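Just below sit the structures, each encoded as structure tokens.
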Structure I
Amino acid sequence: MSGQAVAATLGTRWFGQTPMSDPGAASTMLDGLPTSVGELCRVVQGALIHLEWVSAYGLSVGDLPRASRQTLSLSERLRVLADADPRPLVVSRAPKGRSPGTCRDYALMLCGLLRHRGLQARVRCGFAAYFRTPWEDHWICEYRLAGEPGWRRADAQLDEVLVKQLGIDFDPADLPPQTFLTAGDAWRRCRAGEGDPATFGHGTTCGLWFMRVNVMRDHLVLNDVETSAWDSWRDASPKHHVLSDDELKAADDIAVDPTQVIRSIAPSWIA
């Protein structure tokens, strides 16, 4: 299939920026960006530090300014970085001078940079197989190269420090199959009896109810909603850990095609 034919089948979704991925007025920080995905991952790594991994860099959370789990838009993230160091983003900051965040911030920044470079890119929510637990709650970025029909996956969080600490033996800019499962794929695997929901989660928080949270979040992000009410899952009480038949069926439907028109509602624990 020719490059033009491939492009025609892909449509125009996920080329344009969203309010969360748009660099906005801070786009001057993006001067001199490299073109390869691997190099763009390194740019992201030189700008961010993950709150749960600060000790790997010889730091504590107290050493970092404005340490928060709140996902910032790319324009706000660039403004924060520029306030501390006005040099372009391609200039790597020392770990203490990086902006603290979570895996979603890495994925969102990489997505914004890829779109800025004219590539089709999107953030995905799911589970990774290369962290502390068998299938850890995680966000990565998917992208398509010109002329290719399929998506590739990149985890910009995996810098040299984490690659060494975790024993990573693959290219973080092109994740191999089965190192990351989208939330929908993980859900369908468990619903078919081919996986254990207790091995999918965030630390000790796991199970089918949490997998449903990620199914909904992946559905939302594919519809250009990178943050949502589902991010408040820590507020869910034990009674909300039991899913009704209707809730299970709705998640089954979304898991088959998370790109469908947005339909998820606010979770019951904040209603």
Structure II
Amino acid sequence: MGAELDRIRMRFGPEELEPLAKSAAIDRTVLVQTVSSVSETREFLATADAHELIGGVVGWVDLMDGQVADTIADLKAAPGGRKLVGIRHQVHDEADAEWLLRDDVQRGVAAVGAAGLAYDLLVRPRELPAAVETAKRHPEMRFVLDHAAKPRIAKGARDPDWEDAMYPLADLPNVTCKLSGLVTEANWADWSTEQLKPYVSLILSWFGTQRCMFGSDWPVCLMAASYAQVVDSIRSFTGDDEDVFGGVAARAYKLI
């Protein structure tokens, strides 16, 4: 975490989130990994086991490890393991734009699917072609695109590179898209729903409400907006759509 993130350099837990979620009429949340650490995933699963608010955990495993299937099985057997619903890796931090297409990574992705888990795609437009190819190679798997692949909202009302790369992914029925992380891709100090509108409108036109899910990206969202402001911003476009606010997440992550 760089100095620009100092304002969120503190502990955040279910105790802080629960009143915010309750005020926004959010019943449950999915806890998503932040670092490349199996230990963090174990910690998150134990936390989820102790808090009904957490409906699922998207964790991390080393996709390049030949024993990744064993690691996933071990996590599922750990305290809270029944709440492991997905795996994610910070693909946009890899130097190789086609990292996802490495043979060992593809084997790892297949192991995630074989374990009945979703795979969260954390990519930017540069990595979207590899994400498209990955989703095509594994049509039986459920993929969740995080933060709508981070369009450069702060640059203006259009991001042509993002649009061109997103369209092929939206054509794939096994991919759903999170309406998340958008406020921090806009201008932190003066973002508005009008600034988000061109992007949210495109996402909804591509995926439809049946394949879009709300995501708060809390606490990272606090760099630009409160939890309530993020919820209200998406509701200004979708209302209380039951798919966007629950149904899609429940299906994509097989929440119980």
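For FRET efficiency 1/(1 + (r/R0)^6) of positions 184 and 248 (r between Cβ atoms, R0 = 25 Å, to 0.05), the calculated result is 0.70, so let me know which of I, II that is.
II
Please compute mean count of other Cβ atoms within 10 Å over residues 40-47 for structures I, II and give me the label with the greatest value.
Once mean count of other Cβ atoms within 10 Å over residues 40-47 is worked out for each structure, I has the highest.
Please state which of the structures I, II yields -9000 when helix-only ellipticity at 222 nm (-39500 (n - 2.57) for each DSSP H run of 4 or more, over all residues; to 500) is computed from it.
Answer for the origin of the read-out: I.
Comparing FRET efficiency 1/(1 + (r/R0)^6) of positions 16 and 192 (r between Cβ atoms, R0 = 35 Å, to 0.05) across I, II, which is largest?
Biggest value here belongs to II.
If we compute distance in nm of label points 7 Å out along Cα→Cβ at positions 168 and 232 for structures I, II, which one ends up with the highest value?
Going through I, II one by one, distance in nm of label points 7 Å out along Cα→Cβ at positions 168 and 232 is largest in II.
Looking at distance in nm of label points 7 Å out along Cα→Cβ at positions 104 and 136, point out which structure of I, II has the largest value.
Ranking I, II on distance in nm of label points 7 Å out along Cα→Cβ at positions 104 and 136, first place is II.
Upon calculation of Rg/Rh (Cα atoms, Kirkwood Rh) from the atomic coordinates, which of the structures I, II produces 0.96?
I
Bear in mind that the values in this text are calculations on the coordinates, not laboratory data. Every value quoted in this text rests on a predicted model; they were computed, and no experiment measured them. Cβ atoms are built from the backbone, for glycine too; each structure is taken alone.
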